[in-house]
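Structures are listed in the sections that come next.
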Structure I
Amino acid sequence: MANILSTAQSGLLAAQAGLATTGHNIANQKTPGYSRQLVIQSAISGQYEFGGFIGKGTSVVAVRRQYSDYLGAQLQNINTAKGQIDSHFTEISRINNLLADQSSGLAPVLQDFFKSVQALSGGSSEVPSRGGMLAAAESLAGRFQSLNGQMQEMREQVNTQISTVVGTINSYAQQIAALNDAISKAQTGADNQAPNDLLDQRDYLVGELSKETQVSVIKEGLNYTVFIGNGQPMVIGSTASKLAVVPSPTDPRQLQVGYVAGSGTTVPLAENGLPGGKLGGLFEFRSKTLDSAQNALGRIALGLAATFNAQHKLGQDQNGAMGGNFFSEAIPVVHSNSFNKGVPAGTPAVLDASIADVGKLTGSDYTFARDGVGNYVITRVADNVQVYSNAAPPAAPIDGVNFTISSGTMASGDNYLVRPTINGAASFNVLVKDQALIAAAVPIVTAYDTTNAGTGAISEGTIDGNFLPAMAATPISLAFDAATGEFNDAATGPGTGFAFPVKVTVNGTSTIYAAGTPVPYSAGATITFGASLPGPPPDVGGMSIKITGVPKDGDKFTVSANPKSDSDNRNMLLLGALQTANTLVNGTTTYQGAFGQLVSQIGNKTHELEVTQSAEEKLLEQVTQSQQAVSGVNLDEEATNLIRYQQAYQASAKVMQAVQEMFDILASLGR
């Protein structure tokens, strides 16, 4: 009888455990990270009686959570990938909206500026046209600075977000370490049974950590060792490591993540060593999108300033002086690594950089380093291509940039970050404030003698960067000698040539005639004269004209200084032509085209991330459904379990009642 009572009692207790577990499941149906728990029962071995083995009831072996390590790892990996994409997409969408906006983008003000240039080319003496050009130039400069300023704000916000994410990672690591300790103690005090709720809490925190950065877990029994990124240990047992934000050694304005060592020192970690999650997305956005966009905008500003300035300086203002720089041009930014030593140690070398050719600028940053064998190595950051490696520093420009060690000696391992265009838009300003200083005219004029008998005609004339006002101070008169088919200086007579060398270019082939040598005439040839240029091969630069037609003997053509700057708009026409000239990206695109490429690149990348984000959301949904099918609480199923356990409880109670009645009958027999 005692065995029957014990058997019924075991069933009653098992049903009670089932009811309690089911109630626990129902109560935590909405708890994040909770895994459904299941009571595991086992029959108690029977005892041989009455010709057979009579069972002794049941025992509760364990209460296990329904959790799949495989699905849990899958969910973590998807959260990591999706966290990176979400973070990058959120940030790049802001740049996409900024650049593509027709009202706040660069395209409208760029068009308005060149419209003002075209308007002035129609009447350079008109004060309103000059004022309108300066106003349009200021608007253009303001837009460059505004766009760059908003990108700089994004850079600062990325710094803030990196700090926030690092704080979150540290918090999760500490909580996971504390749970490791609590799980270990709970297991020891519960006959090695798993504390399910603590395990759920830890797995949930690991899942949340995987949204911030890439996570990998090594299990040792019920203990977790957690690594982040490409293998940085973050949690070992009950000990949590710590990350910190530190200024980049190559750019103090830019924050990066460092690992706090046991000694308390912080060791900077490479950005590519912390991929995935929100942190990886922020790094990827900053290095591959924000840097690229800000550099590309700076390249357009630099290209516009440099090419416009070059042509403006070839013009003549209303005061009769040569034009100056119209826009300011930014210089490259060079960041020395704070760990550079130099030779001797403690005296880092000074690296300077300058723009040699804006048309060849790539819009990338560069690292300038000295490797272990003593070579100077320049690497283009955008595509990680090594563009220079030699035992001596480069003597020629690389991608349109001069690299010069102005003082000191680099030690092996020393490195610098060179950013040729990063400040191009921020430093874009209008330097000309006085309308009279707009160089609308060309400083030379040409004419033909009214007594000429032939059909020869002379072009308006152009100048190049080698022109000096003194070249045209004394008029140059070309007289044609029909007998020889040559031009001579009209002041000195036939066969005397000119007092300076002259270059004649016919169908792309140039011939230079020394001073005192007559110049053969070829209809339509470009005749350049003024000054010899240094360096082989010998060249001539300054002023150029073209003479066409058939001149007669003694016909004269004159080049002289321009006395009427007010009524001349030839340089404005040349400045206006820059709008459609292929001046950037190795002469393949215009200012507008370069900006269009930037907008297109950002737009395409935004769309790519949007599509990928949508795919990751679908994948996350599918894996979550699979995971919930294993671990999630189904209220209908739990309701069924409640009835089942309730009936089992009632049945066991009935058995106990029957045993009681049997005892009562036996007791009554003795009375």
Structure II
Amino acid sequence: MIDITLPDGSVRQFVDGATGYDVAASISEGLARNALGVRVNGEVRDLHRPIEQNADVAILTWNDQEGKSTFWHSSAHLMAEALEDLYPGVKLGIGPSIENGFYYDIDLGEGRSISTDEFPKIEAKMLELAKKKSQYLRRDVSKADAIAYFTEKGDEYKLDLLDRLEDGTITFYTQGEFTDLCRGPHIPDTSPIKAIKLLNVAGAYWRGDEKNKQLTRIYGITFPKAKELTEYLERLEEAKRRDHRKLGKELELFAFSEKVGAGLPLWLPKGTLLRERLEQFMRRAQMRAGYQPVVTPHIGSKELYVTSGHYEKYGADSFQPIKTPNPGEEFFLKPMNCPHHCEIYKTKPRSYRDLPVRLAEFGTVYRYEQSGELHGLTRVRGFTQDDAHIFCRPDQVKEEFTKVIDLVLYVFRALGFEDYTAQISLRDPENKAKYIGSDENWHLAETAIQEAAAEKGLRTVTELGEAAFYGPKLDFMVRDAIGRKWQLGTIQVDYNLPERFELEYVASDNSRQRPVMLHRAPFGSLERFVAVLIEHCGGNFPLWLSPEQFAVLPISEKYQDYAQQVYDRLVQAELRGTVDHRDEKIGRKIRDAEMSKVPYMLIVGEKEQENGIVSVRKHGEGDVGSVPLDAFIQSFQTQVNDLMDGKTL
């Protein structure tokens, strides 16, 4: 008999060799019917694979991300089976699950290609195969037999994969007439796959190396219910409407120019106002939290980045060095701000009483991303980080971590991000050689992160082995308004740079000690944060952040002077907006202001001029009535101040 410990802590006994399905069936018939896989001591396995020792076991369903991943991996195999049936001679690369769905890289052979027009017939074939309820059968295969199988099949991509695998670790999976080289796991059979949509076709170099052949990559997604597919496709359409590249152009926020260079955004006046407002918001919060502002150059000597390790890490992704007339003198566009901040810390001796030292900068950095990886503002070659580095004593790590968490949550609250999870990334206790720093310091740092997250009541997940080599970290994973997940906000503990730069402080016993360094960036990069914010709110920014908060709309030319008076008074009150002086009908002016997502439209005509009032129309809501101009300004300023202080959303 073996002991199976369930997620609720209860323990049940089973015969040695019982399966995940047996465990699920012992809990309830419904759970067994909906089970897709099983997690055994942290490893996701096939539901029918025997469990041969005492274990912690969790049954995985569609409600678990690991369950979805298993479902989608099995769907990739189903698509490959359909492709082999429809396109004889096709060769297969890899077919993993991804965050939403799956893909398979295929080689159709010379002169053949697949377009989206062919997706319906592939989907139909997949549904036909799924209805056969073919089991996903796992079997161990010797390396020699595996090589023989794919040699006979003529599939050089599988042979390339096999070349890097050790004998005794190789498994095949078969469903129906299809067999693939695969570690698994898979769902029990094909029948749960009831709704299928192929989404896109693209090119992908084998193993990601542009020296290799370019394969065809087909993306798809599947669901156990047609309704879920419909809802997903509706979210995709909504995502297209919210695409920051589309809205950025329509709202005149940013642009790109081939002459300036790919991946180098140009911030237009409205976008600059938005960006500057975010900076002001963060500067104000940082000042209250005891940060000192600094400014560092856009370049640094090669020696600086060799010392920090960034030359080794980012050298291949950096722009070419800037060579000066002096022999051997080289500079780089900076890939990170932290080496510069270390040098600022070293400008004078530090005592334990001086710590923590908190240095903050909106620093622009540069990395040479491949042109195929550039994507709007989310992947650029030049971006500005809301970077700060805290130099503190080991006993101050928890307090400083807690304060940074407060700052991150303040940002989320002010900008309407309500659904987030914090990932605590710790070192691998079984492989400490991968990391630098003493066990004592690691224990202090990891305990501090865990306790700070718990005290703040954060919803967390813990990942062993995901720490950086220089220290543990906390990453905030945020879901936007349509359910997509983004990483926004990170806090990292670093023992590496203080060691590399020989940073010191004089301790209370007069000994010289290394400070601990915390890296933090609630926004991450302004470019990426703005992109996520645009898509999260669909371009309808919080009032305090909107680059154009009002538009004064005179009904006709007769009221242009009064419209200008209203505008001047609003600008004096530090509100941002415009007057629409165009010779257009008021309906057209309102429609254009609505399209530009201006929060408030102030319509002025004869009645408004005579009574010193404005007729207020709110974006997306319509008319809200007429009020004296001073009353509108007072109400507006109250809303803006509350929003900027994070008091209300």
Structure III
Amino acid sequence: MNAAAAPELPADRPAGHHPQSGLARLAAGAVGVVFGDIGTSPIYAFRETFAGHHQLPHGPAEIVGVLSLIFWSMMIVVSLKYVSVIMRADNKGEGGSLALLALINRKSARGGPKKWTSGIVLLGVFATALFYGDSMITPAMSVLSAVEGLTTVQSSFAPYVLPIAVGILVGLFAIQSVGTARVGAFFAPIMLVYFLTIAVLGISHIVLMPSIVLETLNPLNALNFFFHDGWSAFLALGSVVLAVTGAEALYADMGHFGRRPIGLSWLAFVMPALMLNYMGQGAMILSLDPVTANETIRNPFFLLAPEMLRLPLVILATLATIIASQAVISGAFSVTQQAIQLGFIPRLRIQHTSEAAVGQIYIPVINWALLVMVILLVLFFQTSTNIAAAYGIAVTGAMFIDTCLLSVVLFSLWKWRPWLAVPLLALFFLVDLAYFGANLTKVPDGGWFPLLIGLVAFTFLTTWARGRKLMLARMREASMPVEIFVKSAASSATRVPGTAVFMTTAPDGVPHALLHNLKHNKVLHERVMLLTVKIEDVPYVEEGRRFDLTDLGSGFYRLVLRFGFMQESDVPAALAKVETCGPAFKMMDTSFFLARQTLLASSRPGMWIWRERLFAWMLRNAESAMEFFKLPPNRVVELGSQVEI
């Protein structure tokens, strides 16, 4: 790989955001947070390949073929694609589809491939929409599959599996408002014990059949599997991919730990532990007589353990799946915050649950919506095998989109040579399309669910982005040049003591709230601030770039505040640092004027009527600017206006 062609982008972020700990400590922390999803895959991935909806014979050719597929999928999808390549494409240290999309858009604005921008935006938004489907399925699948392990301890536990799983999920979502700062301290030790345990369980069966290690590492066994089983082998890909679900989380969580600690954890600890367990499951099945193997294949993960250790394993696996679910829920909060800041979702109430960790947030609407959908999933599908039919499409779709975005990065941003980029991308596309195609066969059995959720989320995201753009354009059409307004108003209006801050999304023109205030109250404050808050396409904006102040004369100022899409938009705190426009800002002497628009659906070109009404509903239910920008409630005045789009 050409180092000059693929530089690691600098992590230009404020001091204190990224943990300044040692590599080993960060790597251990990553084990507890980043690898929960992929780490719990052995509970169900191997089982579903043979005992799922598309059942596969568990002969030697199939067992070693599936194991080889799992190993080489981990090598290509996780180790090569995500750890070695995609994680280099960080947006100032942050990862994930939206962060990558913002990075590409920023580079495009500086002379990049502008003709691709609209298509790339839609791809990135759809990947985000698919993530919401995945964040509903992962907790349901993981927790239910772990609790089902109780039936391997005592078959009489079967009627209690569903109530216990639902209870755990309700409790998990109920504690989100408290925050995960304290609970998170226990995550890494539990996951370390979990990975060590599943590795030891795998080794205990591998020693009885050591040859399975070489059989797994041999890629010819994966190819022979396809020649031997044909269509059945292709269908098996829909379950084999469950072994790498969670790979995209490595990239999404990069901002918390960094690329090197995550890569070190994966290559030196997590991947070996996972493969030892998978090989142990395969060795156990191959060592049994056909009748016993047929029973064991229905839950091989828990049957790896001796009977006396099975209940502790169930408890440990359940804790691991709770941690995996917690990571996905936190990821949904983080993605939502990014989408709000980048203009794809209306303002929602965001609560910060930790003073030390900026990324620990809680979004009530998202939390309770996820809980409702997860419980409905569990009650509708009943078993983890049924949910597995819905699992995979969202993940493989997001992985395919990541490869599409990576293509733009390799050719347009990093300027890789075609002889290097084309074969690599061809390999990634081949693997992604194979897995995605195999998962499409699951659509009638439950795969429709994540696609439906993705389509609904995509509609909401694009409707808000498009409606917001149209609304701002309509308001700009009716705006007055600020220079003319200042000259006429400064000499005619009565001035009163204090500061008036008029929030406006447009960086030019006169805010509607200012026009309405002058029209009805016929006064102006001594200092009038036209304030625009801009969310940049970088995670964090340095203090030196925070302000852009323009003196318009006669006590009028235009101020642009810049925040990154991972930062909290605290306007009063930012204003307290502005020192070049008269006396310091004091909240008791400052009034904030906000405009609240009422949308009127019309036949004007722009959006379909039903989308205009959907946008109007989203606008009515959005969090008020007062709460979103942390404005003091007793200093806010809202002035309404009507806008046709």
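The numbers here are math on the coordinates, done by the rules we state, and not lab data. In this text the structure is predicted, and so the values were computed from the model without any measurement. Cβ atoms are built from the backbone, for glycine too; each structure is taken alone.
Tabulated data
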| item | result |
| --- | --- |
| helix-only ellipticity at 222 nm (-39500 (n - 2.57) for each DSSP H run of 4 or more, over all residues; to 500) derived as -17500 - corresponding label from I, II, III | III |
| Structure with the greatest value (metric relative contact order in percent (Cα under 8 Å, 6 or more apart), set I, II, III) | III |
| Given 1.00 for FRET efficiency 1/(1 + (r/R0)^6) of positions 201 and 273 (r between Cβ atoms, R0 = 30 Å, to 0.05), calculated: source structure among I, II, III | III |
